[in-house]
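J.: These notes open a run of structures that come right after.
Derivation of every value follows stated rules applied to the coordinates shown; laboratory data play no part. Note that the structure is predicted; figures quoted are calculated from it, not measured. Cβ atoms are built from the backbone, for glycine too; each structure is taken alone.
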Structure I
């Protein structure tokens with residue numbers, strides 16, 4: 001893969017895309033797995049260690065700035081300098097925009113946007129003196145194409161996408177690259193919560209004219225590994241001249257928009 005860094009911090013690592021990213025990077029870097037779900041973190045770390053990989057769990061809520069700072073400090077003290085950060089932690093609250101509660105809106109931004117800011121800031125401050133590093137934020141194709149019932153999620157992902165690009169512009173002079181991977185429908189617990197029945201994946205593939213949603217041209221739903229492979233490429237030396245980029249991994253669902 002060609003990563004030259006020692007430690008990769010992955011948020012939202014307890015399940016889904018976060019866990020897949022941790023697995024994808026485990027052969028090349030020590031994994032600092034961060035999530036507020038301690039049981040899932042423990043299972044992942046045990047799995048990685050059984051494979052002979054160096055990994056440790058760091059329970060923390062990314063929406064808590066002080067907790068993030070403490071976790072990052074502990075990671076650098078116990079595992080070493082963080083050279084890779086992958087922001088995956090996310091939540092989804094669905095419903096019509098006019099019916100969203102203040103709590104739904106705030107909770108969505110607390111994790112999807114503020115969490116990306118908290119973790120990226122803490123890590124970037126430490127990367128800058130070392131003049132190297134790679135940051136990837138897992139966004140969403142909904143950040144660029146409107147989705148019905150997903151106003152808070154789409155807006156929060158759009159904000160974290162632009163934050164990551166602005167951060168990348170500021171950090172480029174320090175040799176730090178910042179990119180975004182934007183998945184479409186991916187077979188995760190979050191996605192399955194949206195499905196009405198066991199035919200949910202087929203419904204996503206087919207599309208929904210009444211909600212102005214085209215289907216997936218590649219005729220398949222993504223797996224977490226599909227997203228993890230894109231992340232692994234962007235943090236590797238093979239992507240050493242790529243920064244401020246948003247890589248959409250959605251099987252063509254947004255038609256390249």
Structure II
């Protein structure tokens with residue numbers, strides 16, 4: 001059984017159709033990367049999977065239940081969503097920002113934490129190597145450090161489905177590699193991990209499955225070596241790609257602009 005799935009999904013913004021007739025099912029224990037050019041609907045799809053937006057047509061199912069039938073607390077317990085360029089807008093302690101991931105489970109920052117919440121937050125901080133930042137104000141951290149705390153907040157939810165929208169954007173290579181390794185570990189624990197990426201090299205290296213969105217539809221869906229084949233991504237991006245084999249992983253490199 002799929003962890004989460006969409007059927008006949010359509011999304012419109014005014015008169016413009018962003019996604020058209022999308023059918024996808026996502027399995028637990030796997031990392032799925034969603035890639036595609038700007039405006040292809042990647043973030044739109046992720047927000048629909050999270051239940052943050054409603055589809056214009058079609059449906060989203062979490063397990064065997066319609067997502068729309070579930071209350072916000074239930075959705076929050078079962079789906080963790082890491083937004084693009086996620087940040088905190090108050091000078092909270094980093095520890096308290098991570099603890100926000102426990103709110104769907106009934107945590108209340110104004111009261112002493114339950115042991116289950118304390119342990120979940122501590123595990124999340126350890127997994128992102130962020131224990132040393134726990135008592136610092138979130139707005140005093142570097143961009144990379146804040147990104148680690150945002151990742152920890154999502155991990156602290158301990159949800160069955162983890163959705164991450166460009167979690168490595170504008171971050172240095174060390175953090176990007178570390179973040180992708182964390183997502184792989186989360187899948188190894190049994191979570192269904194779905195991540196939007198612009199970096200096709202990271203998708204090729206870390207994803208079990210790659211979905212290419214282009215022109216409102218799924219242009220390719222399969223293992224990285226299939227979905228990121230030159231003919232597929234050349235057409236999707238309007239760019240000529242070259243592929244380089246690195247440690248057994250085929251890495252696509254944008255080489256020349258077309259059109």
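J.: By the measure distance in nm of label points 7 Å out along Cα→Cβ at positions 14 and 46, tell me the structure among I, II with the highest figure.
T.: Greatest value across I, II: structure II.
J.: Of the structures labelled I, II, one was used to calculate helix-only ellipticity at 222 nm (-39500 (n - 2.57) for each DSSP H run of 4 or more, over all residues; to 500), giving -9500. Name it.
T.: The value was obtained from structure II.
J.: Given structures I, II, which gives the highest value for mean count of other Cβ atoms within 10 Å over residues 94-101?
T.: II
J.: Comparing I, II, where is relative contact order in percent (Cα under 8 Å, 6 or more apart) highest?
T.: Largest calculated value belongs to II.
J.: When Cα extents along the principal axes in Å is computed for each of I, II, which one produces 58, 41, 34?
T.: Computed on structure II.
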